[in-house]
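No lab work stands behind these numbers, since they all come straight from the coordinates. Because the structure is a prediction, the values reported are computed rather than measured. Cβ atoms are built from the backbone, for glycine too; each structure is taken alone.
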Structure 1
Amino acid sequence: MSINRCYNVADFRRLAQRKLPAPMFHYIDGGADDEITMRRNTSAFDELELMPKVLVDVSKVDTRTKVLGTTLEWPVFLSPTGASRMFHHHKEIGVARAAAKSGTLYSLSTVGTTTIEDVAKASSGPKMFQLYVYKDRGLTAEFIARCKAANYTALCLTADTPKPGWRERDYVHGMTMPPKFGLRNLMSFVRALGWSMNYIRDPEFSFANLAHRVPARDVMALLTYMNGQFDLSVNWKDFEWLRKQWDGPLLVKGLLSVEDAKRARAAGASGVMISNHGGRQLEGIPASVDCIAPIRDAVGDSLELICDGGIRRGTHVLKALALGANACSIGRPYLYGLAAGGQAGVERLLALLRAEVERGMCLMGATKISDIDLSFLARRGRALSDPGRQPLL
């Protein structure tokens, strides 16, 4: 099976599973605890039905939208995901180039395996950097200065990771950073021969944006340093400090409640990424899509809302937009594409998903993104635009 035989996200997932050693695949694919929240992120879309409008002139459909201070060719961008080198040797640079080719934004993670500067040099498209407020505030300030110098469009603070979630698949399949060959998973690496040969030829693995803080090439020292920098005391005052350091679009990633969205607005956020970290952190919390409408009702147009989590189809994007999201972001899907075929895999996956969004708009009778509202949506046959409708949560 090749990427040319992949026609949707599920196909890319299957191909990624064939091409990756088991520890790497399950690191992408897994969630926290019993993975109920992870699965719910996608299944929640099934409870929403699109209500098309017929006999609309859809000879021209415009998928462009403005978000984070820039115009995207379609309303989906790429979420920050760490350590892309684990999944393919094209790593973050290949993903950033694919995003630019697709006319959308790429988000680089603090724990990426490519530097802020190298991603900026490799891609002309808009870019966002995801950061944490570390114990060493000087390190966070350094990242902000580097993003300014490299002309990044936006920043986002990940707020839902004071500690990592309990991801049992990582333990079951022997996931380590950096990847290690061992008797426990040797056959898995043998089956993923292409990945293994590339890793042997180019074993360089580093959290590139932090590497200058520890002795050269000492990955274990870098991991110890990085883990020691996470600060459990971070709060909204720290976000206000970030706001003073950065005058561009600034998001909070990882909130679900109306109360937190209001706090983000008061602290100076440009918008929020409504997210449960792909179901990889706290188990038993709402699906991202179910939190859009209550937050939009509460904040009006004062915040940009990004639906992050569970997007697998263009119709999922359209449902999120109808509920009040300005755009959606994807993580796992593009990692499946990267693992399946490097930059070319990401390019094909994004092209297919973008075509689904455009085709869906045509079939539902929406000619531009701003047309899409609750009038296009129902829950089990009941219009969500009914006066006096109850909040979704």
Structure 2
Amino acid sequence: MKIGITGNEGFVGKHLTNTIQLFPDEFEVVPFSRDYFEDESKLQQFVSDCDAIVHLAALNRHNDPDTIYKTNIELVEKLVGALEAVNSKAHVLFSSSSQEERDNVYGKSKKAGRELFAAWAKRSGGKFTGMVIPNVFGPFGHPYYNSFIATFCHQLTHNETPNIEVDGDVKLIYVDDLAKAIIHEIRSKEGKDLLVIPHTDEKKVSAILKLLEGYKSDYMDGGIIPQLNDPFEVKLFNTFRCYMDVKNYFPVKFKQHIDPRGAFVEVIRLNVGGQVSFSTTVPGITRGNHYHTRKIERFAVIKGNALIQLRRIGTDEVLDFHLSGDEPAYVDMPVWYTHNIKNVGTEELYTIFWINEFYDPADSDTYFENV
């Protein structure tokens, strides 16, 4: 099935694209560029190539409220025009928002856009799903734009002080859970003019900030993996980690305690469980070249010389970290970063691995891609 995604460079769009690409035998992502909206022929060709179209492109914030409304309606009208021009029978899925309930121009533009798509489907016999989505959070969201969680994470990891403007209860969905929900609707091949995507969590803003402040204190300042009491806290912690300056934070050197007997190194302090392993690697061999979407993982080099490499999925920049057993150190793997470790020395490499959950071959959360 060929899937087209408008807004594919945005927060949700990138996650949805990456998640769809985990199923190469089932789905193919049709390339899209934002300039297609300014070229009727390109937009019509895009529409013609798609079996399903997820319309995520939208303007969330602008100094001029009228620009928000006008832009979002124009995007819908242009897409509907292309659908009609090629008599497309693609399943169109539209990202609306729980803001529909509120008296603001963004919510009004989303509701009006959903109604325009529903009218197209009715008159053309097309298939349409209008998804009303709660507040979305997760790794790589834009601070001051996508989510207050993104803003708080950015501020805390950059030594700024977050400020709560309104301390209310917020209905939330993690971006990976949203991507899975959208893929479920694509697979169903059923149109629904109004589909309320259920929130997975409801939290008070101050409670979220307290957790994030704890992650800053425990993890960034103390090197401690914090207590994570439920799946929401794992997702929030993984979100927080992705706002750190990975390039300059790692590797973190261990403190060695040396006496006539040898050396003692404390590898990890945990307020959470998981699994600890170790490996030996002969010179010239590389391990890894895979990534995780939910797991928290630490590589600790205790003997030999290693090159650890990380690359965020969908980007080209490779981060190189050189570690040596002469100065034992660790690097933690952010989610959605493919990573590897190579023995670049002349002796065996000894590495300790910690991961926050037991290995389950039926649900390994391990996806192979070369760094």
Structure 3
Amino acid sequence: MKIHAVVLVVLAVCVLAIPNCSCRAERPTGTFSIVAYDSLTGELGVAVQSKAFGVGAAVAWAEAGVGAIATQAQTNQSFGPRGLEMLKDGLGSGEVLDLLLGADPGKENRQIGIIDACGTPVNFTGSGCLVWAGGVTGTGYACQGNILASEEVVTSMAKAFEETQGELAERLLEALVAAQAAGGDKRGMQSAALLVVRPSEDYPEYNYRYVDLRVEDHTDPINELIRVYRIHEKSDLLFAHTRYVAYYDSTGKTDLADRERKVVGGMLKRALAKETDDADLLNGLAWFCGTADMFLDEALVAAERAVALEPEAAYILDTLAEVQFRLGMIDEAIATGEKAAELDPESTYYQEQLDRFKAAR
């Protein structure tokens, strides 16, 4: 018992001797990232890749209407929440950067990129960051990285972001692809993340997580992130776009509503070009485009493919009938609607649809 007591005392002394600021030594972490802003949608985002496990949880921080922050190198994770609070209080990105660094004795080992809700970008690379380390800023974005193959990594990232069209998430992903093609993190690849936030009063969850995807440990994390994003795109994002169309239509912002519709149309055309065998994806895209009276010819092809994949699904047949009806193919819509009603005879909805088609004839 005396021996056990002595051991416990020694362990207690050792624990007390550990500095309060950290329970383990900080180590340098090579990372490249981009923070960016979309002036049309108000979206803010961060995309990042590193030869380190779970980079997204440490580096990427964002809140709609506030800003986006990437904190890396010998990462001071407190820069994320503290920086967002300062931005929320009305400080600009430059002021926030100065305040964060001014209170950090380890600032020369830090790297940080910030963009505020006005789209003003800033970044900082401490003199202690391992080479190659640095960054560039441009209209609506800031790119930064450390332990990189060369400066070309961040310049290629910036160029890709500037030249890519479409949604912010797409542009951020293309920036990561370009950075890796230029050499990326000189140690290799392991994890990647994509975080995008978007203003919404009706759906406040989008203010914090419109797109929030992470690949924690993978031999090809960027392409894996893109693969996961495509899955997210055809489910949660498709649903989100329909919500924004309804919101923009109700508030008279027809130009933004049309932009959302075109995004979905682009998704539909990509799905058809790849000849996907995902019946639910084809059905969802066909229904949205059909009921929005857009891309009706493509919607018809998608609905027909979905029915070929799932011929006994009443809800998929109903989509095909709706698209046929919108195209003026009344007899075909009735025939398809009858099949849907036969498969689910207890549904009043399918019978109401059928009555509607017949009334038009």
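One of 1, 2, 3 was used to compute distance in nm of label points 7 Å out along Cα→Cβ at positions 121 and 161, and the result was 4.9. Which label is that?
Numbers: 1: 2.5; 2: 4.9; 3: 0.3.
The correct label is 2.
Given a value of 0.8 for distance in nm of label points 7 Å out along Cα→Cβ at positions 81 and 353, calculated from one of 1, 2, 3, which structure does it belong to? Could the numbers behind the result be given before it?
On the way: 1: 0.8; 2: 5.3; 3: 4.8.
The correct label is 1.
Consider the structures 1, 2, 3: one of them gives -15500 for helix-only ellipticity at 222 nm (-39500 (n - 2.57) for each DSSP H run of 4 or more, over all residues; to 500) as calculated from the coordinates. Say which. Please list the in-between numbers first.
Numbers: 1: -12000; 2: -9500; 3: -15500.
Of the structures listed, the value fits 3.
Determine which structure produced the value 2.5 for distance in nm of label points 7 Å out along Cα→Cβ at positions 105 and 241, calculated from the coordinates; the candidates are 1, 2, 3. Kindly include the intermediate steps, with their values, before the conclusion.
On the way: 1: 2.5; 2: 4.0; 3: 5.2.
Structure of origin is 1.
One of 1, 2, 3 was used to compute Rg and Dmax of the Cα atoms in Å, and the answer was 25.7, 96. Which one was it? Please list the in-between numbers first.
Working: 1: 20.4, 66; 2: 23.2, 84; 3: 25.7, 96.
It traces back to 3.
Thinking only about Kirkwood radius over Cα pairs in Å, for residues 137-264 alone, which of 1, 2, 3 has the largest value?
Working: 1: 18.0; 2: 16.9; 3: 15.9.
That would be structure 1.
Between 1, 2, 3, which one scores greatest on distance in nm of label points 7 Å out along Cα→Cβ at positions 33 and 97?
Numbers: 1: 4.2; 2: 2.8; 3: 1.4.
When distance in nm of label points 7 Å out along Cα→Cβ at positions 33 and 97 is computed for each of 1, 2, 3, structure 1 gives the biggest number.
Thinking of 1, 2, 3, which structure, once distance in nm of label points 7 Å out along Cα→Cβ at positions 49 and 305 is computed, gives back 4.6? Write out the running numbers ahead of the final one.
Numbers: 1: 2.3; 2: 4.6; 3: 2.8.
Matching structure: 2.
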